[in-house]
Structure 1
Amino acid sequence: MTKADLIEEVSRLAELTRKDSEIIVETIFDSVVRSLRAGDKIEIRGFGSFRTRQRRPRVGRNPKTGARVEVPAKKIPYFKPSKELKDLINHMEAELLAQQQQQPVPSATPEPSQS
């Protein structure tokens, strides 16, 4: 799903104009980014939490030349899904597998005829 798809979905479900839906989606994303830049943790119950993790400086290599490159310390965004989200995803996968197992799978070899 892309950001444009998300905007369309909000527009359709909330019966809003595309412009209003775009403002809503952009505001949510901007709020998340602002909070993460400030070092805050964002928790959305039933969905998951966003936070930043600190990476230490390290020595890397340029893949083209093989030269050593100093990689500075940096913060990276991190998302941890909630238990409810994991359960929803796994439950849906289990249902799809059960449905697939109930449908007969066509055979690649022809069955012998009974005379």
Structure 2
Amino acid sequence: MREGAVILIPLPQADGVTKNRPALVLRQLPKFGDWLVCGLSTQLAQYVPGFDELLDPKNSDYKASGVMQPSVVRLGFLAVVPQTRVLGTIGVVSPERHARLLHNLASHLVLGRR
């Protein structure tokens, strides 16, 4: 698995139910090798401009991402997961999109803004 991959993984939802969902691999964490991921959603109304990213057919990396319909890469839906929980890889986003997401998350954490 690599950073920028779109994977399928069981993730807990806001209602406490765990569901197999697509997620984007943001970064491998030190020591134990777990992965920081963020969930994807087809609920486009959840999109936060300037923070999240939209994957839609107009994007050059849409097809490579492996998603079946337009989706939001939700930086507000984070999880840390071991590689053993990954069910599979369905695609990958562009290095530019991956870098923007990391920048948006880091800016929000460090500066408190998006």
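A short reminder: the numbers here are calculations on the coordinates, not readings from a lab. Quantities reported herein were computed from a predicted structural model and do not represent experimental measurements. Cβ atoms are built from the backbone, for glycine too; each structure is taken alone.
If mean count of other Cβ atoms within 10 Å over residues 52-59 comes out at 15.8 when worked out from the coordinates, which of 1, 2 was used?
The value was obtained from structure 2.
Please state which of the structures 1, 2 yields 16 when relative contact order in percent (Cα under 8 Å, 6 or more apart) is computed from it. Label of the source structure: 1. Source structure of the calculated read-out (P(r) over Cα pairs in 5 Å bins from 0, in percent, for residues 28-75 alone, 5, 18, 17, 15, 11, 11, 12, 8, 3, 1) within 1, 2: 1. Computing distance in nm of label points 7 Å out along Cα→Cβ at positions 36 and 100 across structures 1, 2 gives 3.1 for structure 1.
Can you spot which of 1, 2 the value -15000 was calculated from, given it is helix-only ellipticity at 222 nm (-39500 (n - 2.57) for each DSSP H run of 4 or more, over all residues; to 500)? Intermediate results must be reported in sequence, preceding the final value.
Details: 1: -15000; 2: -5500.
Attributed to the structure labelled 1.
When P(r) over Cα pairs in 5 Å bins from 0, in percent is computed for each of 1, 2, which one produces 2, 8, 9, 10, 12, 12, 10, 9, 8, 6, 5, 3, 2, 1, 1, 0?
Numbers: 1: 2, 8, 9, 10, 12, 12, 10, 9, 8, 6, 5, 3, 2, 1, 1, 0; 2: 2, 12, 23, 26, 21, 12, 3, 0.
Among 1, 2, the structure yielding 2, 8, 9, 10, 12, 12, 10, 9, 8, 6, 5, 3, 2, 1, 1, 0 for P(r) over Cα pairs in 5 Å bins from 0, in percent is 1.
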